[in-house]
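Read through the structures below before going on.
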Structure I
Amino acid sequence: MSTSRIPGFYKLSVQERLSRVKDFAHLDDESLKNIRKRALSVEQADRMIENAIGIMEIPLGIAINFLINGKDYLIPMATEEPSVIAAASNAAKIARDKGGFSVSTTEPLMIGQIQMMCETPEEAKSAILGAKEEILMLANEQNPTLVKFGGGAKDVEVRIIETSMGKMVVTHLIVDCRDAMGANAVNTMCEAVAPLIEKLTSGKVYLRILSNLAVKRLARAKAIFSKEALGGEMVVDGIIIAQRFAESDVYRAATHNKGIMNGISAVALATGNDSRAIEASAHAYASFSGRYRPLTTYEKNEDGDLVGAIEVPIAVGTVGGATKVHPTAIANMKILGAKTASELAEVMASAGLAQNLAALKALSTEGIQRGHMSLHARNIAAMAGATGDAIDEVARIMVKEGKIRVDRAKEVLEELSKRG
C-alpha cells in the first residue's frame, strides 16, 4: 500500500488500522510493540525529567489522505481532543481533488540572543558588528559536527532596545541548525561568545539563550479546496467571512489559531518535538505586525474554489531530544517517513492548514458542535459507566436528544439495562 487515501479507515478495528499502517510504513515488530503498548518505562522517564513518578498517556491516532508535494503521508497525531484527527483527514481528502498540499520551508535558522547593558550602546553595536567574523568563528568552534553538515553560526545582528531600565544591546547569533531543533547548540554558542562581547564593549552580559520566535525558520503550505467538495459557493463564502472575522477581531483570531495548533501540536507531540516552543513561536508570530492575526489566509480563485494558505514558524528536529529517545516517537517518525526537519515542518504546516479548514467549514455549515460532540458523547457515556456496545448506544441517544451530559448518560444507561 503506497497511498494515504484509505476509505473507511475509521470503521476498522484498532488492530486492522495498525496493520494498514504497518504495510504503508514497513514497520518492524519492535515499532509495532512501541505503538500498541506502553513503550516508555518509568526508568526511562526518570532519565528524561526530574522528580518522575510515572507516565501520563494520551491517545495516538493517524490522520489519513494527506498528499504533500505529490507524496502520500500517514500522519501520527497525539491528542486528547475528539474530532481533530477526523477533521484533518477530511480536509486532506478534499485537498487531494486539486493536487493536495504544496509546501516549502526557509532555511532552518534559529536566533540566539545575548543581552547586554553598557554605557555606550551605539559604540557597542559597532564594535560587535566589526568583530562579526571573530564571533562566528568562536561560536562554530563549539559544534564542529554541526558545521561539518553545513550548519553552524552564519550571521550576527545587533539591536538596541528601549526598556524601563534604559537601553539594552541585544546581539542575535543566527545559527543554521540543520535537522536539529537547535536549542542546545544555540545556547552553547551564545554562552561561548558572551565573554568576547563583554570584552569588545566593556559591558555586562546577562541572558544568553535561544529565542523561540523562529521568524527565520518558516514553513508554508497551500491547497485548493473545490467548492463542490466543500458543499457549494455558500460554504466557500462562509469560510472567507470567518477568515475576515479572525483578521479583524483578536478574540476570534485566538480561537482560529488554536484550531491550527490542534493539528500542528498533535504532530509535534507524536514525534517527540517541543510543542510548547512551537506554540509560543506561532502565537508570537501572529502578533509580529503589532496586531494579533490569523496564521492562515483564504481567498476565492476564478473558478470559485477556495485557496487556503498558512505561514508559520516551526522549529523542529529529526535528530536529538525525545525524537531519538522516546520509543513511540521513534516509531511515529518511521510511519511519517520525514527525513529532514524541513520536511517534518512542512507536514506540520499542512496538518495545521487542514485542521483549520475543517473547523471553518464546520462553523460555516452545521456548527462545530455536531461533529465534535458526537465524539465527545462517547467519552461522556464511558464516564457514566457504559461499556462495550452500550457506549455507542448511549452516545447515539444523547446526540439525538442534544443532551450530552453525564447525568443524562446515566439515565439512558439505566433505561437500557431495564430493557435487558
Structure II
Amino acid sequence: MAVQIVKPRIRGFICTNAHPTGCQTNVRNQIGEIKQGVPYKETGMNALVIGASTGYGLASRIALTYAYGAKTLGLLYERPADSRRTATAGYYNTTAFHRQAASDGFYADSLNGDAFSNEMKVEAIDRLKADFGKIDILVYSIAAPRRVHPNTGASHQSVLKPIGEPYTGKTINLNREVITPVTIDPANEQEIADTIAVMGGEDLEMWIDALADAELLASEVTVVAYTYIGGSMTWPIYRDGTIGRAKDDLKMRVDALDQRLANQLGGSAYISVNKAVVTQASAAIPVVPLYVSILYDIMDAKEINEAPIGQMRRLFSEHLGPGLQPQLDAERYIRLDDRELQPEITNVVAERWEQIDTDNFHELSDYAGFRRRFRNLFGFEVEGIDYDEAIETELAF
C-alpha cells in the first residue's frame, strides 16, 4: 500500500506522474457521455482494442462497452506504480475502466505489454480463445515512438520531421509560455523508413495474419485504424512529413485488408480520420499546441468541439455500429474531422495564425484551455478532486 498526496510533475509536454482519482473521474465522465448520448443496444460482440489505455483507444473501448455491451480485450503498454512513483495515466485509466465496467455488469480484460511483439500476439490469442472467442471488431489505436521489429530485432525510432525542405514556423515554448520561431530540418531516408516501420500498417497486418491463422476473426469482422490529416498549417511536418508517409503506408495496407476480409469473411477494414485532440504525443509536435489552442478557441465558441469520447460516440453510433454502413469519402476514409475542416473554422485559424505572437496569444487562442486539458490527461486539474488528500497509488486491474 502506498498512500500519498500526489502533485503534478510537469515540464513542457512531459508529465512524469498521474493522479489515480483524477484519472478515475475522467473515465467515469467519458462513460457518462456515452450513456447519455447513445441508446444502449445489447449485441454480444467481442472487441479487441490495441492501444486501449488513453485517447481514442480508451474512448473506443468505453463506447463499444457502454453502447453495445461489448466484451473487450484491451492491450496497453503502461507502467504500474511502485514505492517511488505513481503509475502512468493509462494504467490508472485502465484500472478505473475495469472497476466501473465490472460494477455495471460488463466483461473487460487487459494485457499489459508490447503489442508490437510476437509474444503479445500469442498471449492475446490465448486469452481470446480462453475467454472470448472470435472477435467482431478490432480497433487499432497505437501511438508509439519506437518499435522493435518482432522478426528482425531491429529497433526503429519514429521522428516528426518534414520531407525535402526544412520547415520554419511558429510554436509555443511550453516552459516559458511564449511564441517562438521553430525550424525543423528534413528527415533523411533512414528516418523516413523508421517512422513508417513504427507508425505504418505492417503491425496491423501482422495482427490480422495472426488472428486469421488462429481462426479468431468473426464473419463480417470490422477493423478500424485511426489517422489525422488536419489543417494546412500543420501539413509540412505532419501530413506531408514523416508521419504522413507512415499514414500513407497504413492506408495502403488497410485498403488491401479490406479486400482480403471482404473476400474471406465478408468483413471490412477502414481508417477513421479524427480531429485534433490534446494528447501527450500531440503536445510534443512543434506547431500543434499552438494550432490546437487557436482551433479549440474557435470551435468551443461555436459549440462544435469534441474530445476523443465525443468523436468515438459519433464513430460507433453513426458509422460502425451494428447494422450501420459507414459514410466514406472518395478515398474510403471515414471523416470525423469534418467540423475541424469547415471553411469558417479553417479560415479564422489561418487569420489568427498570421497575427499571433507572445503579446496577444492569450487573446487569440485558448492556451489556458490547452494547458488544462493536457493536465487533465494525467488526472490533474479535474473538477471535484481534492488534490491535498492522500490517496492510494498502488492499484491493480
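Rule-based calculations on the coordinates, nothing more; no lab input. Keep in mind that this is a model prediction, so the values were computed, not measured. Cβ atoms are built from the backbone, for glycine too; each structure is taken alone.
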* **Per percent of Cα pairs over 43 Å apart, the highest-valued of structures I, II** => I
* Where does the value -12500 come from, among I, II, when helix-only ellipticity at 222 nm (-39500 (n - 2.57) for each DSSP H run of 4 or more, over all residues; to 500) is the thing being computed? -> II
* **Answer label among I, II for the case where distance in nm of label points 7 Å out along Cα→Cβ at positions 25 and 241, calculated from the coordinates, equals 4.1** => I
* Structure fact -> If distance in nm of label points 7 Å out along Cα→Cβ at positions 305 and 329 is calculated for I, II, the one returning 2.3 is structure II
* Asked: When FRET efficiency 1/(1 + (r/R0)^6) of positions 9 and 265 (r between Cβ atoms, R0 = 25 Å, to 0.05) is calculated for each of the structures I, II, which structure yields the highest value?
  -> I
* Structure fact -> If you rank structures I, II by FRET efficiency 1/(1 + (r/R0)^6) of positions 57 and 169 (r between Cβ atoms, R0 = 41 Å, to 0.05), the highest one is II
* For FRET efficiency 1/(1 + (r/R0)^6) of positions 185 and 377 (r between Cβ atoms, R0 = 25 Å, to 0.05) computed as 0.30, the structure of I, II it came from -> II
* Asked: The value 1.00 for Rg/Rh (Cα atoms, Kirkwood Rh), for residues 121-360 alone was derived from one model only; which of I, II is it?
  -> II
* Asked: Between structures I, II, where is relative contact order in percent (Cα under 8 Å, 6 or more apart) highest?
  -> II
